[in-house]
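Below, each structure is written out as structure tokens.
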Structure I
Amino acid sequence: MERVRLGILGGAFDPPHVGHVALARAAIAGLGLERLLVLVVADPGHKGVAAPAEERLELARLAFADVAEAEVELDLHARTVDSLEERRPKDAVFVIGGDELAGLHRWKRPDRVLQLVRLAVAMRPGVPDRELREARSRSPAPDRILFFALEPVAVSSTEVRELVARGERIDGLVPPAVAAEIARLGLYRNAE
């Protein structure tokens with residue numbers, strides 16, 4: 001597979017968990033990324049968030065601190081295409097999970113996203129290859145979508161928030177520094 005200079009991983013990171021870190025590491029290794037820009041979306045257009053943007057930004061910085069290639073920034077754009085239009089990255093891939101590829105048609109201007117970057121899609125058990133290949137073929141630019149392998153990590157931000165709200169431990173689901181900061185700030189105690 002060809003080497004790519006820049007990867008971009010965007011999300012709410014509410015909170016960031018070990019699955020996000022595993023995705024970052026897999027993308028760096030599988031694509032030969034030199035840099036990974038982790039964008040914490042301040043106000044995601046497609047879902048609500050439980051923690052304020054600045055706190056999620058700090059949590060993401062802690063989560064990705066041990067990933068040498070990662071740089072964490074706040075993204076003030078609610079939609080991927082708007083962020084990419086402003087940044088105009090050169091030779092970049094936007095890293096997503098296989099489930100997100102299936103919903104690409106619901107993104108704002110997916111055709112323009114694929115003009116600005118290539119999509120790097122994590123292949124993992126649980127999302128059938130056939131579905132991913134069909135979603136790729138239905139996309140506006142199938143040749144701009146590539147795949148890399150990811151060993152799945154069974155965790156979600158929703159699960160972490162629910163555990164914290166119930167007063168249960170989140171050890172092993174988030175990096176230790178993230179767990180400590182969630183506790184210090186009192187985040188997610190009244191989450192869903």
Structure II
Amino acid sequence: MKKAAIYARVSTQDQRTLPMQIQTLKRYAKDRGWKVEIEIRDTASGAIDRPRRDEILRAARKREIDTVLVWKLDRWGRSLIDLMASLRELTELGVGFVSVTEALDLTTTTGRAMSGMLAIFADYEREILRERVKMGMAQARLAGRMPGRPPSAALKADEIRTLAVSGDHPAEIARKLGIGRTSVRRILKAA
């Protein structure tokens with residue numbers, strides 16, 4: 001008998017569908033003769049870490065489950081890249097993955113082929129993000145702005161040197177000026 005983990009998640013704004021998700025996932029497992037070993041009910045926004053989902057991944061690594069059941073792919077993955085990374089890990093562990101409402105079953109040949117297509121889209125998304133970051137940095141340079149964090153410690157270089165000459169330790173200087181010790185050391189080394 002296969003051991004399944006079910007993962008149901010709602011955002012804080014949409015908590016009404018959680019019982020429906022659980023009921024559907026349990027019915028799917030029962031219809032296939034699978035035993036539900038883990039049942040996770042999660043309420044979390046898509047943008048944050050999901051420690052409850054990580055419980056399932058830990059169980060998969062320990063070989064405590066054979067299959068993961070979810071309502072929809074977007075309930076499982078925070079982004080396409082995150083989705084693909086977790087699906088790849090489950091596949092490498094020999095753990096199946098089924099998105100019930102989307103009829104995506106990675107335990108079948110067709111499902112694995114669809115997973116390959118998703119991987120292509122994840123790679124495409126990664127490339128688009130990389131290009132946008134490069135374009136934004138180039139645009140900032142053209143506008144006369146340097147991309148990245150503003151040089152806050154460099155603006156206090158004179159104060160840093162004055163305090164160092166008066167005998168203050170770099171850690172004490174950093175504390176007094178509210179900047180990092182590494183920045184203080186870098187400025188003193190350059191002087």
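Numbers for the structure displayed
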{"quantity": "Given 25 for relative contact order in percent (Cα under 8 Å, 6 or more apart), calculated: source structure among I, II", "calculated": "I"}
{"quantity": "Parent structure of the calculated result 16.4, given that mean count of other Cβ atoms within 10 Å over residues 18-25 is the read-out and I, II the choices", "calculated": "II"}
{"quantity": "Source structure (of I, II) for helix-only ellipticity at 222 nm (-39500 (n - 2.57) for each DSSP H run of 4 or more, over all residues; to 500), computed value -11000", "calculated": "I"}
{"quantity": "Label whose coordinates, when distance in nm of label points 7 Å out along Cα→Cβ at positions 82 and 130 is calculated, return 3.9 (choices I, II)", "calculated": "I"}
{"quantity": "Of the structures I, II, the one that 1.00 was derived from, the read-out being Cα Rg over 2.2 N^0.38 Å", "calculated": "I"}
{"quantity": "Which of I, II leads on percent of Cα pairs over 14 Å apart, for residues 98-153 alone, largest value", "calculated": "II"}
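A short reminder: the numbers here are calculations on the coordinates, not readings from a lab. Only a predicted model underlies this, so the values are computations on that prediction, with no experimental measurement involved. Cβ atoms are built from the backbone, for glycine too; each structure is taken alone.
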